[in-house]
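Asks: Have a look at these structures, which come just after this line.
A short reminder: the numbers here are calculations on the coordinates, not readings from a lab. Quick caveat, the model's predicted, so the values are computed rather than measured. Cβ atoms are built from the backbone, for glycine too; each structure is taken alone.
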Structure P
């Protein structure tokens, strides 16, 4: 049955003021240095006409990876498109960062590290951050090359990257100790590393930062605790918890410790609590975590789209316990699916999830969402190598241009065919900017406009799995000299409009 939505221009309940850098992104350390990352899908796999073969599990995660050369952070197109997004946090982290040696004097990499970061690469990265008006956030090395598990972490390597960044005029303004510490056996820590070792070392690191770089914001623990995401503070179960064995299956595939294991007993409190969140795992990892995999047919389901807000609600109690009560929460790694994204991540179908995640997160808490990634793997906003923008890039660009920082309760219950989010207008004028998402596959949603409005209707270019997106019927692609297409709305008088099945429509009143 088709849904009906009635919009208002006044009387909405204000929920909160959002961080202006709500929409931010990751540039993985492996992208800066060159290294392995998730294998690219074939065109047929993206189209949905070819199955993704199961990986050879005897080879572990390596079976799902391929080698990529470093991305060119000096590329004019990359800089231009990133700059168009406005000031964002740029997070350089990932599992690769935990094992990277900062080879800033060209002496080479000692034993115990997996990869090394050259000075020129970091200079280029810092210049990129400055050029796009960004703020730099990192995690640091914590591996066998730096210390043994029974020895305390020390700042020899951290001091090098903090000092060079500051010298380059791109100071590290926020930091997490390491990436995804809950997966102790899969993240590059020293052999035999335990949760107790982590607590010891995180405290040492945080004390060092506060003594030497007090202006740097301390974020953590950057984890992916499945138990934490099972039931939220209101007793609602997570969509992945379909069977009692679900979390046990995830634990068996990726052994982990809990958030409490990592944080209880730490003496240094976090400035901001962080976690990692995906809507599940991709086709690459479906054989390992079947309960966390959603097939294409479910990419607009209430269960799938509801996972982002549910996960945020689950972590609220952790935020209040380990950081500032009622403060911000940062999702320092996010995307449609862990393990590089679904086959449809580079298509229009991902726009529905992307915009719904931003809208629903803002109704739960203030904070920042770091999309993984800006320009690598199938879930990148820009295609690796060419930096051609994907539909998801244009969707977040439109959010940033239309939706202001004040979040309101829309007055419309979230339901199939009608996910409605309301914010102030980005232009600062009186009124409300709405986003209406129709997650129905076959029924239009009718929206009543109380007055004349500017309408920005997003749809796929012929199909949900199209590589490009339409704005009010016009294809969004770069022009000559990488000129952005016109991102203008159309003026519609008071009355009703329809949001097409699978459509996402911004409406400015």
Structure Q
């Protein structure tokens, strides 16, 4: 990489000689990671002109660093950062008179403190990654996505994409969602009742922000999606965690005086149980009677392996009490970070205004690319491919679990891309997960899903979205061996 001349400056009020200042800046650039071995420095002429100094000043600084083996000089090519410079330099120590800014008096650490610590960013290095929410790149139609991106970059479409949409969304994408995506969940909506989000997480945050505040209370499932608890932990609202059963959240247990109930009715996270229709009606009736909103996280409705999926809560919502949150993260790929919220127009107007203050709107280029991906049939083709592959992986994993004697906590669950296991008595999933990493196996312990983490000790989530079917039996065998 060529280092630009603008990376350097001279302090003419300093008593330090100009060439010494230049040498120090080059060394500091390396120790701070801005300059790397092999990077080419600007020419002496260009740097002298930028700094308004004599060329000899730059030449002397370069010569000193060459003699110290910090730079190398190549004939007719210029000066470069030496390849072995990092081994000879240590990070510069602060001088005694330099006082560091005290961030501790400005930050309370509440966001970092409540974040998850069990995730492994380099999960791909594990041979057996039973990691939920990650994509198998073999199932994503890269050529189709690239073609859609090229279409969005065409001059006719690109010019509108360069504009700031303020708080608006791509009308063609919204129209496609209304006419093709939502009807699959039995939902009817108008444009003013749909808002695009940066994934389901962003949709849940918007709903929580506009509904909850100090003194207001909400209900969440226990266990539940850890990201929701992270969001709610930053608000001053009261949280009641209701234990779920084999049919999901029990409506009769919702306490009086709550403002909102968050639920994953179609595929309860993480147990994968499905709330039956009579319980859904009971929840909506209770919402009308007690006056609370229902936030439906419909994150994985596409992954149903036992006939048609149940209609969404929003499809049964005659009173308009449901805020429906959907996402393309599981069906396209998680890095896309695009989803949608469907609710009463008054809710959408408030959420749109809040979104505008924080991020205006999701990137227009991504919105238009996704619109092409949906409208040209690539989405449906990819979903069919994923359902077929996931169904096979599910079958293989179910058989491997039975062979190894591992117990599925919710055996009646028929969808999703994971299994929720209950371990033998006395097992600790957190310790097991850490030990399995040495065996090249990555799993998710149960603790982050519970309001009281210790209740998650006997539970484990195993996903099959990011592991080939051929590796599943051996991975399950390694888990069973570690348990034994």
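Asks: Tell me which of P, Q gives 50 when you compute percent of Cα pairs over 21 Å apart, for residues 128-279 alone. Walk me through the numbers on the way to the answer.
Replies: Details: P: 50; Q: 63.
Structure of origin is P.
Asks: Can you tell which of P, Q yields 0.30 when FRET efficiency 1/(1 + (r/R0)^6) of positions 136 and 256 (r between Cβ atoms, R0 = 25 Å, to 0.05) is derived from it?
Replies: Details: P: 0.30; Q: 0.05.
Value 0.30 for FRET efficiency 1/(1 + (r/R0)^6) of positions 136 and 256 (r between Cβ atoms, R0 = 25 Å, to 0.05) corresponds to P out of P, Q.
Asks: Okay, next question. Who wins on distance in nm of label points 7 Å out along Cα→Cβ at positions 40 and 432 among P, Q, i.e. which is largest? Let's see the in-between values first.
Replies: Numbers: P: 4.4; Q: 5.7.
Going through P, Q one by one, distance in nm of label points 7 Å out along Cα→Cβ at positions 40 and 432 is largest in Q.
Asks: Identify the structure, out of P, Q, from whose coordinates Rg/Rh (Cα atoms, Kirkwood Rh), for residues 232-415 alone was calculated to give 0.99. Don't skip to the answer; put the middle values down first.
Replies: On the way: P: 0.96; Q: 0.99.
Derived from the structure labelled Q.
Asks: Same structure, new question: On Rg/Rh (Cα atoms, Kirkwood Rh), which of the structures labelled P, Q is highest? Kindly include the intermediate steps, with their values, before the conclusion.
Replies: Details: P: 0.95; Q: 1.07.
Comparing P, Q by Rg/Rh (Cα atoms, Kirkwood Rh), the maximum is at Q.
Asks: Out of P, Q, which structure matches 29, 10, 7 when semi-axes √(5λ) of the Cα gyration tensor in Å, for residues 120-159 alone is calculated? Working shown, then result.
Replies: Working: P: 29, 10, 7; Q: 33, 11, 7.
For semi-axes √(5λ) of the Cα gyration tensor in Å, for residues 120-159 alone, the value 29, 10, 7 is produced by structure P.
Asks: Now for a different question. So volume of the Cα convex hull per residue in Å³, for residues 192-295 alone, computed for just one structure, reads 106; which one of P, Q is that? Working shown, then result.
Replies: Numbers: P: 140; Q: 106.
Structure Q accounts for this read-out.
Asks: Thinking of P, Q, which structure, once helix-only ellipticity at 222 nm (-39500 (n - 2.57) for each DSSP H run of 4 or more, over all residues; to 500) is computed, gives back -11000?
Replies: Details: P: -7500; Q: -11000.
This figure was derived from Q.
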